[in-house]
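In the part that follows, the structures are each spelled out as structure tokens.
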Structure 1
């Protein structure tokens, strides 16, 4: 259920942002990749990042918490970029540019 909600939300966002006339078929693979990335990020936050924060909070304090939050945001940003790159690559494969004519 959560996968479908995240995927559907990302389809709407990626359809409207670059070009409103984009078809759902063109953005669906990236939306699925983004949804998988966000699910993996949630598992990472729940199990790995939580344990790191518990162990290092006494040592690093607020800076450790900020670094852990930034790491989580960085991974989420990478998921966004990966989704956009996948959509662009698949779009270029489906719609190859025709041969260019030389002017003479």
Structure 2
């Protein structure tokens, strides 16, 4: 929701900068274009602002994509962990064999 002002037949929308909280006005047409295109705009103090408006379908697709990335990441981490466990087990076996050879030599 936004605050409107009608000045000499021109509809203006009040904007508050996300960074410095300065209030300023832009035309309703310009506001509608910014919301529709997600393009950035600047407050009078030069801070960049934008409207990140996404449809529910876009939000769902984004969440699914992120979930897939996390699933792949953790799957890779699990594969790496399992591989390292096998390597540790192999090394432990090699150490045991060497210890047994040393015991056999010393006896």
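Values quoted throughout were computed directly from the atomic coordinates according to the rules given, and no laboratory measurement underlies them. Computed from a predicted model, the values in this text were never measured in an experiment. Cβ atoms are built from the backbone, for glycine too; each structure is taken alone.
Any idea which of 1, 2 comes out highest on relative contact order in percent (Cα under 8 Å, 6 or more apart)? Evaluating relative contact order in percent (Cα under 8 Å, 6 or more apart) on every structure, the highest lands on 1.
Ranked by Cα Rg over 2.2 N^0.38 Å, structures 1, 2 are led by 2, which has the greatest value.
Which structure, out of 1, 2, was FRET efficiency 1/(1 + (r/R0)^6) of positions 51 and 75 (r between Cβ atoms, R0 = 35 Å, to 0.05) calculated from, if the result is 0.45? Derived from 2, not from the others. Given -20500 as the derived value for helix-only ellipticity at 222 nm (-39500 (n - 2.57) for each DSSP H run of 4 or more, over all residues; to 500), which of the supplied structures 1, 2 does it correspond to? Here the read-out was taken from 2. With FRET efficiency 1/(1 + (r/R0)^6) of positions 11 and 59 (r between Cβ atoms, R0 = 25 Å, to 0.05) computed over the structures 1, 2, the top value is the one for 2, the highest of the group.
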